[in-house]
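Please find the structures below.
Just so it is clear, none of the values below were taken in a lab; they were calculated from the coordinates. All values reported here derive from a predicted model rather than from experimental measurement. Cβ atoms are built from the backbone, for glycine too; each structure is taken alone.
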Structure 1
Amino acid sequence: MSVDATALERWLRAFADGIAAHADELTRLDSAIGDADHGANMARGTAAVVAKLDTSGGPAVLLKQAGMTLVSTVGGASGPLYGTFFLRMAGAAGDADALDAAALAAALRAGVDGVVARGKAGPGDKTMLDALLPALDALDAAVAADPGDLAGALRAAADAAAAGRDATVPMQARKGRASYLGERSIGHQDPGATSAALLLETAAATLP
């Protein structure tokens, strides 16, 4: 089973739909520990991505366009971070017409590595990485165990992302705007981890 540009387009559309459906929730979460704009910013950015989708150039071209659009249309930290994620994915995809499970996992890992480099955050900092990092670890383990079961691997990744999102609630933020709150950031779910969990959930629903 492989993932081509058409499958990636389905994912990006589903992610935009998910963000739109959860925009109020994301804004509510961000109002507690951030600038109260994560939902609106992400909804605007993903809608712009959908408006420019073009599968004719293959996976890398599609992912690059998505990344550049997010960088240019999403305010705050989310645009550069999500934009970098998709740009790094594009670089890893290269000239391939389709990505098998191992290649998709490698591209997603490259995207997450880009987020780490851009945001200078790590596990336990109460950021989107607390959803992304465990998701990619679960994906890599599942692909290594059974390279032919992409659907199962993506479901494992989505479940790990959801668990990572939930695990941000008791954390004290150490990066981003939320870190200014110190101990007052404890008890709140991180909005970036919440949108990142949506990213993996929609991947599991649309890519395999």
Structure 2
Amino acid sequence: MVRVYALNIAPLPDPQENPEILEGLWPERQEKALRQRESIKRKQSTGASLLLRWALKQRGLESKALRYGDNGKPSVEGICFSLSHSGDMVICAVGDKPVGCDIERIAQAHEKLAERFFAPAELEYLRSFSDDALNREFFRLWTMKESYIKMTGEGLKLPLSDFCVNIGREISVFRGGAVCPCRIKEYPLEAYALSVCTEDREFSEGIEFVWQDTL
């Protein structure tokens, strides 16, 4: 089963000013956090690492080493996971099979980006909406597509326009004229769009929120 954890990073201190918050994290993750130029990005990166460590601990895997594949995707032996952050929220999806997650704060829809990166059927779907509904549907689709390429591990090596997400009674992904063997689930979170894609058949019903004092 895929479980989804979330952390609000607003209360976290900036690791540049409070480096002690990085203690016990993987060296690569510490370096990544401190490389960020903006305080919010340093906090997002730190929050993602803290949340991942917490999620691994739930499975008794806290001592496992973090590894990086040729595509730069981090992994831990014995578990599949994915991290994402936007605004004040960080999420971590964990499962036994490949999984990808994406979260985006809902804002103004980027119509030029949609025209460049979305498949024709997705553009047709978006054009049936306007105003706030258009903004919401744009970010729903964006997170679904991002979660798919993160699940496959292809990242941006796979052009976003090369596959199509169909939003109907069930959400499906079409690629190369065939339905992909994966499932996408959305989780409601005020002011955000959040999608998880996996080859697993079961998802947790809701998000499990983690508080700073438990990390």
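Tabulated data for the structure shown
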read-out: When distance in nm of label points 7 Å out along Cα→Cβ at positions 8 and 112 is computed for each of 1, 2, the largest belongs to; value: 2
read-out: Which entry (1, 2) yields the derived value 0.95 for FRET efficiency 1/(1 + (r/R0)^6) of positions 120 and 144 (r between Cβ atoms, R0 = 30 Å, to 0.05); value: 2
read-out: FRET efficiency 1/(1 + (r/R0)^6) of positions 88 and 128 (r between Cβ atoms, R0 = 30 Å, to 0.05) - structure with the largest value, from 1, 2; value: 1
read-out: semi-axes √(5λ) of the Cα gyration tensor in Å, for residues 104-199 alone from the coordinates reads 20, 15, 13; which among 1, 2; value: 2
read-out: With helix-only ellipticity at 222 nm (-39500 (n - 2.57) for each DSSP H run of 4 or more, over all residues; to 500) derived as -9500, matching label from 1, 2; value: 2
read-out: Computed 1, 7, 15, 19, 19, 16, 12, 7, 3, 1, 0 for P(r) over Cα pairs in 5 Å bins from 0, in percent - originating structure among 1, 2; value: 2
